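Given below, in the form of structure tokens, are the structures.
Coordinate-derived values only; no laboratory data. The shown structure was predicted, so the numbers you read here are calculated from the model rather than taken from an experiment. Cβ atoms are built from the backbone, for glycine too; each structure is taken alone.
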Structure 1
Amino acid sequence: MGDLRPAHGLLANLPPPAFCAADAAYDSNGLRHFPLGRGTPPVILNNPTHKNPQPFNARAYRARNIIERTIGRLKDWRRIHTRYDKLAANYASAVAIAAILLGWT
């Protein structure tokens, strides 16, 4: 339940995307119905403990792996994963520089 509680508030501030991809930790009926109410299909992997698995788009879920690997590569930069920069603008600049350099490699 750690990240699941603030998920509604964070998603409510964003414009409705084409789909909402999340991993099995976010598999709850409340979080599945929230994007559906906004016209966004949820792409959430089913938690193996649920008795009634929900259908999801496996192809769209596999594309989520690209995002996970990119974030993992960004966290290789010590400055980013420890968040040395206290100001959001400086941190965003460091992430942008790291992303540019990762794109070159």
Structure 2
Amino acid sequence: MLKEFKTFIAQGNVLDLAVGVVIGAAFGKITTSLVEDIINPILGLLIGGVDFTQLKIVLKEAVGETPEVAVKYGNFIQVLIQFVIIAWVIFMIVKAANKLRLSESAKKE
């Protein structure tokens, strides 16, 4: 079993996966910053100075030491924008890879 594990590691699949995870995590941070620090302030300014992080529907006001109960839909909007950006970039990468793969297979024929 140890020999199989060494073969598995040596094939590069694990290294490729590790690199993908690290790059994906870094890209997630970049996207989060892009949305929170650049896109949302511009959108907020365009729609009248709204801070997305403060958008919420209060279901129950805070009483004494009991915190308020609120639906924080502004945070959801931020995460949704991040998802759309990441999905778009992944789509473009896959599209480019497929185009490259098709052109390589056409050259072989």
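Work out FRET efficiency 1/(1 + (r/R0)^6) of positions 31 and 87 (r between Cβ atoms, R0 = 30 Å, to 0.05) for each of structures 1, 2, then name the structure with the largest result.
The maximum falls on structure 2.
Given a value of 16.2, 46 for Rg and Dmax of the Cα atoms in Å, point me to the structure among 1, 2 it was derived from.
Corresponding structure: 1.
Suppose helix-only ellipticity at 222 nm (-39500 (n - 2.57) for each DSSP H run of 4 or more, over all residues; to 500) works out to -16000; of 1, 2, which structure was it derived from?
1
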